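Coordinate-derived values only; no laboratory data. Small disclaimer: the values here were computed from a predicted structure and weren't measured. Cβ atoms are built from the backbone, for glycine too; each structure is taken alone.
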Structure P
């Protein structure tokens with residue numbers, strides 16, 4: 001059984017750069033290069049959705065220099081790299097509290113979603129300014145405004161990740177064995193995989209091994 005939707009916590013970029021004697025921030029750019037590799041592997045496997053934890057709500061508290069670098073990286077992805085993304089046929093979805101970004105970036109995010117909406121996919125879901133608790137609280141506030149009782153399906157439609165199937169599996173690199181709020185609602189029945197590999201070193205062989213192990217697991221979903 002091949003997963004149709006996966007989530008990835010791309011951890012270890014800064015440690016990777018430090019170990020290589022490179023500027024710490026360079027690790028983030030190399031991390032994006034690895035994401036492009038992974039999207040290609042996902043396409044080969046027939047995976048339809050890849051949701052990546054690219055920038056958390058807590059990341060706003062990092063140094064001004066690092067936040068500025070990450071904003072420039074996101075801008076570059078949504079402009080220059082968007083042409084590469086479109087050529088590969090990937091759809092783009094942004095999931096997070098986008099109101100915290102500059103008006104320019106908000107426009108670029110919407111533009112990227114609109115320009116890739118009809119492409120064959122797979123879909124890359126960029127979780128930016130994202131936190132699992134924040135996502136649920138935002139959805140709760142939307143539900144309150146509806147003024148009626150709602151079920152799980154309708155609640156799911158109010159999430160930042162609305163329209164994205166719950167991830168069959170979630171991968172975290174770098175050796176940390178926690179989800180850090182990633183997909184707190186959608187990931188309740190996801191199969192979890194933790195690897196000590198730092199994200200820029202994550203290999204196609206390891207990806208294939210994870211997919212193979214996933215295929216051998218029995219998924220009960222609480223039943």
Structure Q
């Protein structure tokens with residue numbers, strides 16, 4: 001497959017997805033927003049991966065590239081391409097599908113439980129993932145479930161943690177199964193010391209659970225393999 005990924009910020013990278021791409025037989029291209037790289041045509045890719053970032057999905061007037069990114073995502077969906085969005089990526093996909101994206105009542109940063117919905121087992125990408133698991137979160141915004149989408153997961157702080165659309169061709173993940181220890185340290189370097197809150201863990205608490213990265217990365221590999229099979 002021809003895989004293209006969009007990375008919005010240098011410090012929030014692909015995590016374990018990078019290793020999966022390197023070890024796969026797929027051709028890989030990218031748009032690094034932070035380096036002002038252009039977007040491809042939807043016809044030139046089979047699978048689009050949209051990563052996270054500190055900006056908001058409604059910041060069309062702030063960032064000149066956002067309109068073009070949304071146009072690419074919309075065209076990929078219309079053309080029945082595979083599309084995966086993580087965190088901001090999921091929020092932008094939700095926005096493209098007509099759903100509201102807005103600030104959550106609480107920020108959610110750290111290792112917190114995800115509960116999968118019964119319908120998630122009907123999606124191949126979620127077939128081998130436990131019904132309840134602890135994963136990495138790093139977001140302040142959330143989104144309404146797009147019309148026609150299947151609700152896949154929730155957490156205590158965030159009702160809509162994952163959804164699928166177009167028979168699983170489109171997948172949005174608010175959480176971060178791609179995060180590695182190195183990726184999390186990169187986030188710490190960017191934001192500094194986190195202020196603990198109801199759903200915000202300190203840097204030290206997050207770092208004490210780095211062993212959770214490998215299991216989450218295995219699930220991320222399963223999702224990627226399923227979407228490219």
Using the calculated result -13500 for helix-only ellipticity at 222 nm (-39500 (n - 2.57) for each DSSP H run of 4 or more, over all residues; to 500), pick out the matching structure from P, Q. P
Out of P, Q, which structure matches 0.45 when FRET efficiency 1/(1 + (r/R0)^6) of positions 28 and 148 (r between Cβ atoms, R0 = 41 Å, to 0.05) is calculated? P
Give the label, chosen from P, Q, of the structure having the highest value of distance in nm of label points 7 Å out along Cα→Cβ at positions 36 and 116. Q
Answer label among P, Q for the case where distance in nm of label points 7 Å out along Cα→Cβ at positions 76 and 108, calculated from the coordinates, equals 2.2: Q
If you rank structures P, Q by FRET efficiency 1/(1 + (r/R0)^6) of positions 44 and 204 (r between Cβ atoms, R0 = 25 Å, to 0.05), which sits at the top with the largest value? P
With relative contact order in percent (Cα under 8 Å, 6 or more apart) coming out at 29, pick the structure among P, Q it was computed from. P
Identify which of structures P, Q gives the largest calculated value of percent of Cα pairs over 25 Å apart. P
